[in-house]
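Read through the structures below before going on.
Every read-out reported here was derived from the displayed coordinates using simple, explicitly stated rules and does not represent laboratory data. From a predicted model like this one, the values you see are computed outputs, not experimental measurements. Cβ atoms are built from the backbone, for glycine too; each structure is taken alone.
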Structure 1
Amino acid sequence: MKFGKITIIGVGLIGGSVGLAIKKRKLAKEVWGVGRRASSLKNAKRAGAVDVTTLDLAAGIKGADLIIIATPISLIPQHALRIAALSGIAKKGLIITDAGSTKEFVVSKLEKILPKEIHFVGSHPFAGREKTSVLNASADLLKGALVFVTPTKKTNKSALNRISNFWEAAGANVVMMTAKKHDEIVSDISHMPHIIASALAGAVDVNDAKFGSTGFRDTTRIASGDPLMWRDICLSNAGNLLKSIGKFKKSLSFFEAAIKSKNVKFLMQQLEAAKKKRESI
């Protein structure tokens, strides 16, 4: 399975890692990078993530077999609108996917924006690091990682198969589910950990935090993630995230009650249950 031209819009950590994986595994004849800053694109080319760079979206679209939008979530619909406006120069059968961390927002928007002759398949590479930019990208970031693919009733079956095969060829394990189910799951296991890490980092005095050892550093590590990206994630998956916060507050309240009442038995039950669950992962 090989594409002729793959264009990546947004060649940061994820986009850059996808580009490196494509090139390492020879999944395309050429990889183009489209961005808003010449300096970022220069870094992407220097890192070997892309073959050609351009600030001109039309040039990136022309002749592309696959476009991967790897920008912050709030920008994905804007790129889709621009692609739709340039659909006259798009190759017949063009496939578009994305790398957004929430899917209901993205899928619902893009299915309304893009014309029928352009086939969209929602994706979420479930991989990353707290450090952003193509300078931290890796050809093996997707190796063994999950990639959620979220088709709908409108999804073109051929495009769906090609996208699934593409991610598998890039080294990932594909999991297919609805966008709704995806957003519910990642709210608990991905979005909440970042909120908790950020809340903990914010709750500790900066003068005290410098004494933090591995426990504090490990627990708050992901709070170093890109604030813009996490702002978009929180707002685009707000309903699920509020439910997740409610569940966490309930769990935290059990510890609060046990400590306040000095209920040793109840405290041990909570600690043992959490330990057992963590060790089962």
Structure 2
Amino acid sequence: MRTDILQTLTDSIDRRESVALVTVTAATGSFAASLGQDAVFWPEESRTPVGSLHLGDLTDRVLTDARQVIREKSPRHLHYAEADGSVSLFVDVQQRPPHLIVVGAGHIAVPLAAMAKLCEFQVSVLDDRPQFANNARFPTADQVIAGPFRAELDRLRQGKMAFDNDTYIVLVTRGHQYDVDSLLEVLDDPLAYIGMIGSRRRIRAVFELLEKEQSIPASKFDRVYAPIGLNIGAITPAEIAVCIMAEIINVMRGGPALGMGEEIQQERLARRESVANKLKAQG
């Protein structure tokens, strides 16, 4: 492998970027000379690949297909047959590591942070109480932050591990008002997951209150997993952490399980549909 390609792959890990190493694994006819060539692609069209596959006019098509493979987050073989030859490539995706931000450093956060690290997440823990947010309490976390919730969430957003579709946020603070305040801070970010702890009754009330008092469109809350986690009958903090981590993995892997927030979401969707039908009938 060329030194510049290897360095690019290493740098992408440090910068937490998703990239693909594309290698020509078979080639015939006019493409025969490209066998063994490789290049690094990014999902963004604005980024110029490092290396060259020497595929001539076929390169743009390969670029488009490889970028789609990166977005799908799963390696794949690509095959092309042209009049003057054929070529096969392997797109090996180097994904961004998923980043879990645990907002709240209480009794649930401790086992949750440890489990997430075992599942190869980058883990950040945030709390406004230094006596809880410290490295001694969270020895496996990548970073432990003590400071105001919204201010520190914004700082994380602007930092090296910016909020993106590989970022998972869990709101488990000591008080529901802090959960809601943090939710408002991240509600519009392009996150993979936002989960908030709370009873069904309280979640319903909070969403309705925010819709009414802050004029937040009801549809914005459809992406919030609340009550958080899969229903496994969890009682202890460690068991609750298991049900939260299970839901996160279910979301990340596109699993079939339905979370505890599904009931509330269906209720809200049904209510909006009913209102829309009434307005339509009146009009």
Structure 3
Amino acid sequence: MESFLSNPAVQGTIAPFVAGLVVAIVLGRFGLAGLAVAAGFGVCAYFLNGLAFAPLTATRKIILVTLAAAAIGVVVDGVARSSRTIGIALALGSGVAAIWVFWSVLSQRPPQEAAAFGALAAIAVAATVWLNHRLADAPVRAGAAALALGVGGGIAAILGASATYGLYGIAIGAGGGAFLLVQMITNRRTAAGATLVLPAAVGSALFAAGTVLLAKLAWYALVPLVLVPLAARLPVPERAPIWLQAIILSVYAFAAAAVCWILAWQLGLE
């Protein structure tokens, strides 16, 4: 059993997917199916990091921020309706959090380089959160975006020479995929809200930005990843069953993510 649980495929994909599926099914009746992303990510974080948060490295900060994003999402969904103002506030807050996450790394760089990379991380995270928040009231689209953001960013991280960040990203996607699968099987939409879209966007974007700062992912590879939520807004046949809409939207979203992979792969060949 120990060797099974130590397998990266189990830690980053199977276990997170199972955890997300259980949460989506059990908590869906309470409007908290969106916690599938946090559950999947949390399981992966436990396997790879345990419960240790000292010293507070950049990776551990990302874990804390992603889990906090899920908690904030629950609060936002409970006390306020989705709005443009809330989306802007969450985006700005996420951008500031990105600076905090990578501060220890940026402080060791020359001032101009630190400013450039810091701005890049903040803008990438804030833009992803802003665009993904617009899907909060569209659960099928939100699930497809979470799946593609997580898996897309995870594969990009692996191609950028960061296998660990890759597993974290894929775990986010596994949770999003579990959330989406429940809708496909039941042919019923379930609430997504900020509970799902916020941690999916924050976690995926932070791990991708971290791969740029700490590994070998090109900064411009972040652009197509940021655009994944826009791809998930493309039209689908409204009268089509949910399973078909989910497949079509996932293809759209993964098409954007694939551009990120191509750019990361080309950089690896240089």
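From 1, 2, 3, which structure was helix-only ellipticity at 222 nm (-39500 (n - 2.57) for each DSSP H run of 4 or more, over all residues; to 500) = -15000 calculated on? Computed on structure 1. Figure out for me which of the structures 1, 2, 3 the number 26 belongs to, where relative contact order in percent (Cα under 8 Å, 6 or more apart) was derived from the coordinates. Comparing all candidates, it corresponds to 3. In terms of distance in nm of label points 7 Å out along Cα→Cβ at positions 50 and 202, the structure with the greatest value among 1, 2, 3 is 2. I have 16.3 for mean projected area of the Cα convex hull in nm², calculated from one of the structures 1, 2, 3. Which structure is it? Derived from the structure labelled 1.
A value of 2, 14, 20, 20, 18, 12, 7, 4, 2, 1, 0 was derived for P(r) over Cα pairs in 5 Å bins from 0, in percent, for residues 98-209 alone; which structure in 1, 2, 3 was it taken from? The structure behind it is 3.
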